[in-house]
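Structures follow.
Every number here is computed from the coordinates shown, using simple stated rules; none is lab data. This structure is a prediction, so every number in the text was calculated from the model and none was measured. Cβ atoms are built from the backbone, for glycine too; each structure is taken alone.
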Structure P
Amino acid sequence: MKRTGWVLAAMAVVVLGVPAIGQGKGVPASLVWSQWRGGPTMSFYDFGPRHAGSRVSRGFRLGELNRTRSGKLTVKLTGSSAFSITSDRCVKKVVGKNLSCWVGVAYSPVAVPGVAGASDSATLTATGKNGAHASLRLGVGHLYWTGFLDGSGNSVPSGGGSVTTLFGGQNRPGAVAVSDTHFIWTDYLDGEIKEAPLGGGGGQTILVSGQSGPRAVAVDGTHLYWVDDVTGTVNEMPLGGGKVTRLASNQDAPNSVAVDGTHVYWTEGPSGTVKEAPLGGGPVKTLASNQNAPRSVVVDSTHVYWVNLEGGTVKSVPLGGGKVTTIASGQIRPTSVAVIRGHVVWVSAGDGAGDGTVNEALPGGGNWSILASGLGDPDAVAVDDTHAYWLDFTSGTVNAVPLGGGNVTTLASGQSGPYSLAVGP
């Protein structure tokens, strides 16, 4: 069974901020963490499964959403001793309009029974003099996916472990996004978007209903975004529910969606276009045209990426528009793409004869490599700091391979039509 219309939803990130009265105009300050200026806000960073004794450092940007001065900052790191602050350019600084600062954190997992670092976790907290604060959880995350055939939502630790069924009894759950606390999915047939707690056991909540064709979903720190390929709309609403705002209308069957700190992005298969619109609403801009069945849009600090399902290519364009670059060509039905730290990873489904592949390249194009081959029906792909993950619909498996290449690991088997995939807490 091939699914040429369904797409991978973007990995979700959520703000943890407590408003405080800022300086100057008295507007509540709201501190947020991100990975780059203009990037989506985040409250969890997944360092990925790592070998004991390894060490890696990452930088995190602290900004302010309301353009209100924070007052002098303090920063602290609590939790596992596997994490340590390597640089702090925020202490005693002030963030606000056009002002931000950076904190560096190193992670070195220790040997424990099972997967090294599986239980490591820490929290990076910045607090302004006036009380505004933002917390960023650090650790090794989970994979989340829908079971299209049995109506389930599931998770497994990214380093391996037991599969947890978070919910069941749904009518063909489709695209997935993950917030800091909830598993969010679309039900295309019922025209609904729903959520359930990441820990399971909390039941399901319908966030929005009455949709004609909710095809793909994404989240940022404050809002939920989705595209409807029947009505041709791009929509947003607050996380947890609320008023629906239409960001774009009269679009040509949008089939995927992504978001950063300033714009929402989507692809349109019939018209062969990649587009953007400002968060909160504004003019729609075409970033790329004359594409051949584009889908699975993702974004990083410099570029927007997508695959051309029928064209057999992986493409990118600079943020805001510019020259379209071909990262890879000659692919057989590429279905999904993901990106992290310059690693562009995609799956090519092949023609059903066991020729599916998982592939990796750098954004500038040129050489690319095969991470896994001989796959029966690979579909959705996701990445964390160390690994690429993908689903195989026919074999019912969830799989992993190290970025840069290595042994393939099956993290879950016996799944009933695993469909859309996301990485989260």
Structure Q
Amino acid sequence: MDFTDSGYTIYDPLSTSCSNGKAITGCTGTLQRTAFPGDTIPASRISPIGAVVLNLYPLPKINNSGLQNNYIANVPDKYLYNQPMVRVDYDLTDSTRLYSLFALQKGTEFRDSSGFTGVAENGNINTLRQELMASQDVTHIFSPTFLVDVKASFSRFQDSFPNGNFSDLVNPTSIGLNMPSVPTTTIKQLPQFTTSDGFYPQVVGNNVSNDVYNNYILDIDFSKTWGKHSMHFGGELAEYQYANPGSVGSPNGYFNFGTQYTQANPYQRGTIPGVNDGFDVADMLLGYPDGGGVDYNRTQFDYYPTYAMYFQDDWKVTRRLTINVGVRYDIQTGTKERHNGLNRGLCTLCINPITNDPVYQANLTADSAALEAVGINPASLRTLYGGIEFAGANGQQKDAYNTDYTNLGPRFGFAYLLTPKTVIRAATESCMRLAWKVVRLQVSARPRVL
């Protein structure tokens, strides 16, 4: 592969040497390399896998002699959304009324960030957003001054954001690439490939990001009229859930190619004045990525219930003055995770697992003299303490944090009829945290004299 017209000088990573003639390991001079003769990588040095990856990039359509801005594709963004909604109202009796509501919003989006096709496609490819809501409401009138309204509702929002074309799968073994098998996916797809200089966009997308939010809510509200008082009181029970099924990162892997292996100095680019050394495409052809890996991530399912109660009184003090007084009390329990994956705190007395690591113990033995020289007893480090505690595991409670019982919200307002055409209104509310204190009351018993 001839890079003469690229504007980059390609250095041979296998020619690395130390400027003072010593071994590369422990070199006290400067690491240096020799450029490929004729700025050409011999065919025998080209990695077959690197050549396949490079061929994932389409050929130029314009400006064929340029390294960049030579490919144009017509890939318009595509959006399709539908939003049906249905509501039914019906009366069971003169005192009992119901309504049912169902709403759905579902849409797909497509945004190709590079214009490439097939397995090389990358971007927001066939994403999904969906939200549905269903509720059932019942209102019953007990008397002209007393009624209740009960509402049960469920809402669910989910999205799915694949960053590649999962309908066009290529098994890595077909290009000679043996990737680790990660049990979080059954899909066999090429790794993602990126370059560091930014001239060339990512090819292949194998990552999916999914989110699901569920809300279950039950509201019960009473209204009572008593003289000049209109009172409202009730409460709410709810559970909120979040999960990310299938969001396991890139279990099929990813590689990034930089310029480290084709620079004149492996640690620093641009050390030779007037020479533009190193090219990420050359690193790719040689088969030398400067970074990569596979993701082995777990999914999560978090949930927490909440409870709330309230009371409000609208008091018509006079014909002109109405006072509103109320209070709300909320209880939020600690978040839980179905598979005990939340951090509960730090255990300072637990033995750290690294204590049983033979490598750690061997390193401690090897460094004993150095530790003793600075006044540290190596024996005191044989057993290490401290580790993360997980909610729901090893005797810990299921909640990731303690339930908060201190949320109290008083509120006050008034409305004053200043003139037949002018009303002054004002209101204030506060979110308070109660500071519970234990008060000890001592009573001295005395004999009662009759």
Could you figure out which one of P, Q the value 1.13 for Rg/Rh (Cα atoms, Kirkwood Rh), for residues 71-150 alone was computed from?
P
A value of 0.75 was computed for FRET efficiency 1/(1 + (r/R0)^6) of positions 215 and 399 (r between Cβ atoms, R0 = 30 Å, to 0.05); which of P, Q is the source structure?
P
To which of P, Q does the computed value 100 (volume of the Cα convex hull per residue in Å³, for residues 199-246 alone) belong?
Q
Which of the displayed structures (P, Q) returns the greatest value of FRET efficiency 1/(1 + (r/R0)^6) of positions 287 and 343 (r between Cβ atoms, R0 = 41 Å, to 0.05) on calculation?
P
Comparing structures P, Q by percent of Cα pairs over 31 Å apart, which one has the largest value?
Q
Kindly point out which one of P, Q the value 2.8 was derived from, the read-out being distance in nm of label points 7 Å out along Cα→Cβ at positions 79 and 223.
P
